[in-house]
1. Where does the value 25.1 come from, among 1, 2, 3, when mean count of other Cβ atoms within 10 Å over residues 154-161 is the thing being computed?
2. For relative contact order in percent (Cα under 8 Å, 6 or more apart), which structure out of 1, 2, 3 has the highest calculated value?
3. Thinking of 1, 2, 3, which structure, once helix-only ellipticity at 222 nm (-39500 (n - 2.57) for each DSSP H run of 4 or more, over all residues; to 500) is computed, gives back -12000?
Structure 1
Amino acid sequence: MSRRPTISAVAAAAGVSTATVDRVLNSRLPVREATAMRVIAAAERIGYHAAGLMRDRLRERAPLRTLGFCLQKRSDPFYQAFAREVSAAAARHAPQPCVAVVEFIDEIEPAAIARRLESVGAVSDAVAVVAVDHPHVTSAIEALALQRKPVFTLLSDLSAPSRAGYVGVDARQSGRTAAWVISRMARGADRGTGEVGVFVGSHRYLGQETCEIAFRSYLREHAPKLRVLETRVNLEDERLAHEAAQELLARHPALTGLYVAGGGVPGILRALREHRRHVFTVCTELTAERRQALIDGVIDIVLGTPLPRVAGTAVAMMLRALEQLEAGAAPMVAAHYPQPFDLYTPENI
């Protein structure tokens, strides 16, 4: 009859001392979470009878972390869905308990974003933010970093040196993919003829700026005869976007393709529905409205952010940054955690 695994066996399997295993089992002295998790994993792997008790006690003694999320417009269905995902990701994270505090920022004015970032940071252990790139925002991130509160950027990166990292899709890949699709599928593109329009909400969203640069770069390299028009900036405003799209469609009868890198999409969709001639269109984020536009043939491709993966990665990276700070590790070097984007057509939604 085989003997039950002992503490010594767990220690050997985990590569730690028996004293460390005893501390994890009986909560005698603090043990780093990463070490405790290694001990628990080893105990479960060899069938140690108290592995479940170890996991329960680790969960009981772990402090509740508050993770702040500063998202954009409350009324936008995309950000409503994102808020649900970050709350769910925080709620299901184990063994370290945490809760998400979500704040919506309707203004894109940098000073207002900075104030909200600081207010969320005051009640949070770590923060993740969607924001324009501006010295006001950089200053707020610097102030939180000095308080040992790591700040991650979401969806669009920032130039702030003290940011802890970026979680979102790769904007360069997104822009080049949009160009690749348009250069192959837009009317007349096979002959290298026609004009292509580009919309962004603001160049201060570095993600959108990178999308535009990558889009133009790909077409310059692979479809040089396609004329890319001056980029339209709509300040994330639906009315301005509608007016700009109407003007673009009216003034450019040779328009063969349209790339909406972000901002004002509902207004642009309305203008496309009003226009009699189809223009091959690529836009971002699959909301209910854009799903219907795909079905109706108003737009052709949607490049979507995988919100569950972005939310889960952001929560994990924020908790990891806090653990490293507690362990006295050197400040994290800002790192990218790119997630592959989703590509939707009328046939796969």
Structure 2
Amino acid sequence: MSYPVSAASAAPIPAGLNRAQLLDLYYWMRLTRSLEERLVSLHRQGKVVGGLFRSLGQEADAVGSAYALDRGKGDILSPLIRNLGSMLVQGATPLEVLRQYMAKAQSPTSGRELNIHFNDLERGFLGQVSHLGDMVPVMAGITLTFKMRKEPRVGMVYVGDGAMSTGAFHEGLNLAAVQRVPLVLICENNGYAYSTPTRLQTAAENLMDRAAGYGIPGVQADGNDVLAVYEVSRAAVERARAGGGVTLIELLTYRRKGHAEHDNQSYVPAAELEAWQRKDPIDAWIARLTGSGWASAEEIAGADSRVSGELDEAIGLCRDEPFPEADTALTGVYADPPVTPVEWYRRLPGAGPTDRLPA
């Protein structure tokens, strides 16, 4: 890939960021996309267990919004299945994500869950229970505890355009609005709720307009512009931390892959895909970085090399790791797991401790 030549004199840097942070935003977006590309390759090799969910074209909204949080103050987010970038920004590692997708014994969930369904409250991410709006009431409750304890913490929760039509979304947002909890609600309007276009599941022209019904502010931004996403998210985070309550942010973006790898997107017009490909968030950010003199082509190439090296190392570590032993299936299910694995399978009469029924 070739990059534009940097401007001779750099343009002023907006949003209170510096050059290192602007390049940081590029690194996180590139890491997100490259990690998913590696997962596609592993999926085709039969190494990935279960579904694979891509965020192609949506990297800017996950990275830009999460970058607005402050991990040092204990901020926390709850991502959707296409918000891998937000978890990476919060401290999740490619190695953990690879192990999750491949159901390895050393994955954060010991092979019990897949993809990005895992938690680390210390690093500030809470895995989803469901992507259908159910994390809105959960995060409303969590951020209510921040308010009750007078902690200067902020929560962020993501929903899709389709999830905004669910009861959980409305009930959770209403509670959060009435209680004025420190929550930022990100709606990723990516055009489709699985295969249903947004125009066929709501008559609302702008999803942000729904905020008025709850007495909270609603704002809209270009979800493919990482800096625009950061700016509106940062303003909402600061408002929440100051006691202003919830903000609903609608990010206009597009899902350039099907719901998962099994979905061939036959319901999507080819011209629509091509139009959004020309709005690619990573290409746009490279052009702005170099065109504004905020980063050189060499610095961008260095970030690319860093990403490639980190992913090579992570895949090398976990590709041939074992799956969890069947005997461990019940370990950790209860608060105080047994010291030794539960012998939960049936045995033949008179069989020894390692003899199991034939398959």
Structure 3
Amino acid sequence: MYISSNFPGGNIVVESIDHDTVNVHQDLRDTDGNWFYWYFSVHDAEGRKVRFNFTGMRAFAARGPAVSTDQGQTWRWLGADSLEENSFTYTFGLAEKITLFSMTIPYTGSDWYAFLCSLGPPRPRVEVGNLGFSRLGRPVETLWMGCLGETPKHRVVITARHHSCETMGSYTLEGLINHLLSDDPGAIRLRERTEFLVVPFVDKDGVEAGDQGKNRHHRDHNRDYDQNGLYPETHALRALLPTWSHGLLTMVLDIHCPWIADGLNEKLYLVGSRISRIWEQQQRFGEILERVQTGPLRYQSSDNLPFGHGWNTGFNFQQGHSFCNWVSEMPEVRFASTVEVPYATANGGEVTRETARAFGADLGRALAEYL
């Protein structure tokens, strides 16, 4: 039996293999404290029943590990029944040469390129580009859509993966983009008068390396919006948005995933702004989203987390400004919000690639009505 994390997004430390028990823990390289992301492959374990025991912090969301037996083409949750404390047991099929396991459903640059290909031939008013390059020289992709080449009524920025491990936000982003490019009448009207900038991977190196991203040593990407910023991606956004806006940057959505499980972490919610005028607009947007949603993951505006409650306090931003905190200080910005998408369960509903995309479409419907 051979265990590896030597592929895009991979993350595991193998402590020991004792017959059919494997002791492992999350690789916390460059992370202050603990976090929970892991992703590895198992080779040549056909027919064996193996227990994977995590010796570090909590390793599983509400539905146990995610598993793929077709090299990542499809994923399913193994289920809570597979768990015993901080371990899971899996019986490999007789033909299972390679099996992938993760605490979430992974998403890396290859998934983004596959998504772009799924959009079909080049479309008018859709342009692929990059924001610049990461510390390790990777292109930081962008997607521009809508009212390009002329002055729009609104400009909108949508970002994801400020924390590299928060993969379900990427599937939500796909659903949002698909809706904005659809034949829905509201989406068509929106494209005619709105210019969109999408940044799918703010922490591009972390996504490909399989880093936690959250609580990165010194500071993570979503605490890097001060003048002494560390990362090329955040520096590029801080330089671009004030000049690109021309007073028209109306709306900003930053898509995240919360803590691993339990309580509010198994609900869809907006993170309330400390600025009262922004919080008022977040509440308005939340009411619209609750009304227009059609997908299986149900959002409730009462789940939004006001500033000063729970983890959403000034103490949580001591390392530096978050993206939404920074952009909210631009006077033309009407609405700016982090939206949290759980890893496995949202208000009792199962979070999968398909249901996360459906929630993204719901965000698109709400966005169109709001603007």
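Every number here is computed from the coordinates shown, using simple stated rules; none is lab data. For clarity, every value in this text was computed on a predicted model and none was experimentally measured. Cβ atoms are built from the backbone, for glycine too; each structure is taken alone.
1. Working: 1: 20.9; 2: 27.6; 3: 25.1.
Computed on structure 3.
2. Working: 1: 14; 2: 23; 3: 18.
Comparing 1, 2, 3 by relative contact order in percent (Cα under 8 Å, 6 or more apart), the maximum is at 2.
3. On the way: 1: -15000; 2: -12000; 3: -7500.
For helix-only ellipticity at 222 nm (-39500 (n - 2.57) for each DSSP H run of 4 or more, over all residues; to 500), the value -12000 is produced by structure 2.
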